[in-house]
1. On Cα Rg over 2.2 N^0.38 Å, which of the structures labelled 1, 2 is highest?
2. Taking FRET efficiency 1/(1 + (r/R0)^6) of positions 136 and 384 (r between Cβ atoms, R0 = 30 Å, to 0.05) as the quantity of interest, name the structure among 1, 2 where it is greatest.
3. From 1, 2, which structure was distance in nm of label points 7 Å out along Cα→Cβ at positions 312 and 360 = 2.1 calculated on?
4. One of 1, 2 was used to compute distance in nm of label points 7 Å out along Cα→Cβ at positions 80 and 232, and the answer was 1.6. Which one was it?
5. To which of 1, 2 does the computed value -18500 (helix-only ellipticity at 222 nm (-39500 (n - 2.57) for each DSSP H run of 4 or more, over all residues; to 500)) belong?
Structure 1
Amino acid sequence: MFTKRRAIGLAAAAAAAALMVVTAWSAGAQEPTAAPPAPDRGLYTLTGADTVQTRTQVVNSGVDVLGEGHGGGPMELIASPAQARQLRAQGYTLELTGDVEAMLEKRSGGPSTKDSSVADFPSGDEGYHTYDEMVAEVAAAATDHAAIAQQGSVGSSFEGRDLPFLKISDNVATDEDEPEVLFTCNMHAREHLTTEMCLHIVQRFTDGYGTDQTVTGFVDSREIFVIPSQNPDGAEFDISGGEYQGWRKNRQPNSDGSVGTDLNRNFSYKWGCCGGSDDNPSGETYRGESPASAPEVAAVQAFMDGRQFKAHIDFHTFSELVLWPFGHTTDDVTEGMTQEEYDRFADIGQQMAETNGYTPEQASDLYITDGSIDDWAWGTHKILSYTFEMFPSGGGIDGFYPPDEEIGPQTTRNDAAVDILLTNAG
């Protein structure tokens with residue numbers, strides 16, 4: 001226990017120490033520096049969002065969510081200093097773990113050497129296909145397998161790039177009375193592994209025809225459609241100058257001077273209905289000015305309106321999940337979804353997840369989303385529509401850029417799941 005005399009002595013010592021510091025500064029000693037400012041794009045770990053409602057609030061604050069914090073775990077996100085302050089004011093705990101620009105620079109191969117003439121992936125990742133290389137692959141498949149493959153166009157992107165598709169079927173020039181199945185990829189710009197997933201499906205169901213019994217059976221009994229890139233403008237921007245940019249949206253200008261609409265919040269069904277998208281054009285989940293206001297979404301919707309698809313997978317990265325509708329509500333049974341229909345979604349989703357090791361769940365188990373392609377596909381056309389979040393299960397900004405050595409293992413990992421969807425389309 002302190003005595004009064006000891007307390008007085010300590011106070012005097014403290015005053016003397018403070019005087020010494022002042023004297024040292026006046027003598028030219030360097031004042032201790034403040035903590036460095038937070039980076040413009042900081043990588044943060046957020047805790048405290050342990051419900052669907054709180055995770056939805058975080059997602060729609062305008063930040064860029066990388067890991068969803070499913071199961072009550074921490075969320076990983078990219079935020080500006082202002083966004084981080086806002087979330088802290090709302091009661092969330094944020095820990096700054098990295099500078100996104102520095103991480104992208106490191107993942108791209110080191111100190112910035114950006115060269116506007118470079119139109120390829122960073123050195124070491126050339127196994128990924130650029131837009132032009134993807135178009136060439138689709139054209140080659142149609143030429144080399146003309147009896148079973150036919151190229152077409154869904155429409156054009158905002159910047160005028162074609163959105164090619166490939167149809168694969170035994171009588172490819174004829175619309176037969178066979179189940180139509182669609183695979184779509186690269187909705188979000190930086191998710192390049194998904195383009196490789198769609199190109200793998202093209203390769204597997206063309207090169208394998210006549211030699212692989214499973215492949216041959218599906219090509220003879222289904223009409224398979226593949227759209228390798230729904231967001232070519234964003235994908236090309238994301239690798240501009242031979243460096244990764246961490247870009248998500250399309251490249252359509254907004255009224256406030258920002259750029260980009262989140263294509264997977266712009267589909268017409270329940271657009272903007274339920275707090276599952278952002279009305280701020282600068283936000284990463286910005287839903288656009290109106291339903292299907294993004295030309296890429298309008299093109300995909302019109303294409304799907306004109307067909308009779310029975311089943312569909314939209315491939316994304318990352319988190320290793322199999323998701324099914326609805327995303328706009330946490331209810332299993334609701335308008336447009338009976339218990340029998342929900343049970344079928346869950347059963348097939350679980351079957352597919354057993355083959356690839358992903359986690360199966362309703363999309364809204366993560367957080368609420370509205371204007372997504374799988375909600376639109378089921379809500380408008382009763383298409384058995386799933387979202388796959390591919391490899392890896394985590395990893396921050398690097399999770400969007402796995403090395404190209406992963407392309408083969410991670411695309412073939414979904415072969416059995418694709419076959420299950422094709423089977424159930426019948």
Structure 2
Amino acid sequence: MEPRPPAPGTSSVLTDYAPPTPEGDRVGLHVGLFVATLVSAVWCGGLLVGRSALWAPVAEGTSDVVALLSLLTDRAFLEDGFLYAVPFLGFLTVHEFGHYLAARWRRTRVSLPYFIPIPLPGTLGTFGAVIRIKEPLRRTRQLFDIGAAGPLAGFVVAVAVLVVAVLTLPGADYLLGVGGHQDVVTYLRTFGRFPAFDVAQAGGATSALVFGDTPLFHLIGSLGWVRVPGDEMVHYPVLLAGWLGLFFTALNLLPVGQLDGGHVVYALFGPAVHRVVARVTTLLLLLSGGVGLALDLSRPPGLFVSAWTLWPAVALVYAAALAWLLRDEWFLVGSATAFLTAVTAFLVVLLPGLAGSVGWTGWLFWVGMILVVIRVDHPPVLVEEPLTPGRKALGVLCIVIFVLCFSIQPIQFYG
């Protein structure tokens with residue numbers, strides 16, 4: 001049964017609630033951050049799409065910074081930027097308001113979403129958005145409702161964006177606006193598909209930003225007249241926005257700490273299972289990051305090319321992460337460091353094909369975020385209570401969504 005509100009004149013640590021006032025929400029700040037993030041995403045999105053052949057020529061002698069900013073007055077650039085920014089920020093907004101509305105429904109003090117702009121060329125234009133829960137989550141069902149609402153709501157938007165992007169995919173001539181794509185356009189016209197991506201050709205003057213495949217993206221991608229490969233996706237702004245929706249959904253559903261996935265696993269299976277799952281997940285991500293690091297350092301013109309420096313460097317990264325994870329268990333830290341380093345060496349030296357398929361250095365950043373900011377363990381709730389059958393079904397659905405959206409190598413740069 002759901003908890004009932006206290007009788008008039010009584011109070012409880014489990015039910016006390018004072019609805020946030022509009023003055024406490026600082027609406028102006030939230031709106032300002034959203035507008036700044038929209039501008040940042042339009043600008044960075046247009047640069048990512050990179051259809052520079054359609055942009056107006058920049059006057060000679062103009063500084064790089066002024067030239068980039070002047071693109072905000074170019075219609076073709078703005079069209080691509082808005083086609084990327086609007087669905088992407090739409091996904092983020094629905095995701096965060098899923099949390100927000102669930103928190104208000106469960107009588108929990110919560111802030112409006114804080115959008116985080118990153119107006120730097122080569123980035124996504126934003127680091128996402130967050131809400132702030134202003135009080136401890138006291139009950140298991142309250143925890144589950146707030147944690148699951150965001151990814152479930154955002155997932156619907158991400159899928160809708162992807163379906164629209166695939167069904168409205170422009171023809172081959174669309175890529176004429178992208179420099180150096182004449183051969184790709186000719187290949188598309190001739191064979192009705194994109195040429196296979198060759199990693200060996202990416203380097204020097206040629207670079208490529210490759211987005212990883214996921215089970216759901218692969219399925220939806222088959223609905224279009226052509227499947228857009230990961231190395232060409234960046235030029236299709238709506239498709240890119242939908243892919244990022246899946247990516248951020250999977251990140252949020254990682255079953256660790258107080259991420260949405262951590263809330264779901266804690267509420268579904270309890271703290272003991274969450275503790276094991278969170279540690280296994282963190283260690284697997286750490287291993288993938290270590291394999292990716294070893295490959296990057298050993299690949300010319302890598303910084304380290306000798307085994308005498310490569311493997312100590314990888315072991316040092318493992319030791320630093322494990323020391324933070326395991327704290328004072330120094331024997332366990334040493335044993336785990338040796339084991340992970342040995343597994344990494346086995347994969348990189350003896351199974352380089354498999355290593356190249358599972359290693360991604362970027363996971364080291366996210367492991368650092370998990371260890372230092374998000375934390376691996378989930379704080380206990382005051383009242384443990386069983387989930388209703390409907391909530392259990394939604395919890396299983398969240399796990400399925402995570403599997404469908406996850407990519408072990410989400411974003412890779414070659415060049």
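1. When Cα Rg over 2.2 N^0.38 Å is computed for each of 1, 2, structure 1 gives the biggest number.
2. With respect to FRET efficiency 1/(1 + (r/R0)^6) of positions 136 and 384 (r between Cβ atoms, R0 = 30 Å, to 0.05), the highest-scoring structure among 1, 2 is 2.
3. Details: 1: 2.1; 2: 3.2.
This figure was derived from 1.
4. 2
5. Going label by label, the one that fits is 2.
We did not get these values from a lab; they are worked out from the coordinates using the rules stated. Just so you know, these numbers come straight off a predicted model, no measurement behind them. Cβ atoms are built from the backbone, for glycine too; each structure is taken alone.
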